[in-house]
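Given below, in the form of structure tokens, are the structures.
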Structure P
Amino acid sequence: MKTSGNTILMTGGGSGIGEALAHRFHDRGDTVIIAGRRREALEQAAAGRERIHTVTLDVEDAAAIDAFARQIVDDFPALNVLFNNAGIMKFEDLTGRRDLADAEATVAINLLGPIRLTDALIDHLSAQPDAAIVTVTSGLAYVPLVAAPTYSATKAAIHSYTVSLRTQLAGKVEVIELAPPGVQTDLTPGQANRPGYMPLEAFADAVAAQFAQQPTPREILVDEVQFLRQAEREGRFDETLKTLTERAAQQRAAGGS
């Protein structure tokens, strides 16, 4: 991925990781289109940055994605980077029958959203020089957070999908996976101030430094996520799952959520 001069579409760009990275890409010389459901949040994220543009999009809506992709290509023909970042995370109790609305929305946004948007833009991106697709997974793709089972499953699925996408697009489009650790954002209630999670600005700085490398690593991994990423490879998956489960319960209790 070029280190400046890209035209980047960032889903989920109105807050959290998407907003922080959009700012860093803008400030290094990229043009960034931030997309999300909340117009006000998008406008706040773009304020004061002349190369950040805002477009509303609900990635849960399959029909909206097709129309959105056509409009984006018309409005920004130099688009060469798709950054699939939008996502939601819900805690779920699997021990009894329940309303599956949260689980179904998580699959639609976290898994089907990136698949659909990538599909809608793949012909355009394949024809662009220096094209790249970035998928945002999670350390929980490698060791699940049992309190958020559908979220963890969607991130594992997107990791697998990214491997296949990278292999099929080799020589045409660069495919990069960004797997964050727990980061202090508003992804879940109380997370923005939850002890033990990585501060957002420190995370964004570390990620931006890796995107500045040439060649760009195919996996963007900050030090804090290696505990999860390497667990199975290092033969400590069961121990890590137990530690993660206990630690997450303690952090949530301390944070009041």
Structure Q
Amino acid sequence: MAVEVAVQDVAGARVAARAGADRVELCAALGATGGVTPGPGLVARVLEALADLDGSDALGVHVLVRPRPGGFVHDADEADVLVAEVRSAVAAGAAGVVVGALTGAGVVDAALVARLVDAADGREVTFHRALDVVAEPLRAVDRLADLGVVRVLTSGGRPRAADATVELRTLVAHAAGRLQVMAGGGVVPGDVARLVRAGVDAVHLSARASVPDRGPAGPGGGAGGDLDVTDAALVGQAVAAAATG
């Protein structure tokens, strides 16, 4: 079972690679927003840094494309931004992108997802946890498979994926190999064995720890406090659990 680690900086990508992760989801402002699109400079530098690591060429970098926090219904301007960001990530050399789009009726925005799959130009497309707020997730899986989406990231509709093993098993059985089901949402290494038994294709976790900030934030600098970093021990524990079940 594959292990994907959500990272938000170059150091985190290096840590995930060295600790044995299969791929990273690269995003920005993970703790504050749940993740938004990283800037092109960060995407380029992460790809460069991983290319410099021995044996890291198998580590896929999948770029989160989400223009803002909040819901997943996008207007025409945001849709155009999403398409442009997907093209930018692909041009930079990303192995895939992570997207999500719903209509006001709470179903998959098939027209926009089709545009995003086309913009990805053959790279892997993951549909993120927008799936967890649709009314009929099984029907959504059918639609996403038809659109060429490679995998879905889901907590089974619950706050924590580890509490949704029944729902995840149902999704896996319904997908029937047409797309991959990746469990994510509050995942810690101790959850991985349970998720392996649920039959998912991958697990997704942030494996974060807090360290003191390097200096004061100051006025206008944000909330201050600690910084989130990717913890090598947590990644390694998740990788080992995924290997042994």
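Values quoted throughout were computed directly from the atomic coordinates according to the rules given, and no laboratory measurement underlies them. All figures in this text were calculated on a predicted structure; none of them were measured in a lab. Cβ atoms are built from the backbone, for glycine too; each structure is taken alone.
So here's what we get for this one:
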{"quantity": "Which of P, Q yields 14.9, 47 [Rg and Dmax of the Cα atoms in Å, for residues 6-157 alone, calculated]", "calculated": "Q"}
{"quantity": "Structure (P, Q) behind the derived value 0.40 of FRET efficiency 1/(1 + (r/R0)^6) of positions 14 and 230 (r between Cβ atoms, R0 = 30 Å, to 0.05)", "calculated": "P"}
{"quantity": "Parent structure of the calculated result 1.1, given that distance in nm of label points 7 Å out along Cα→Cβ at positions 62 and 94 is the read-out and P, Q the choices", "calculated": "Q"}
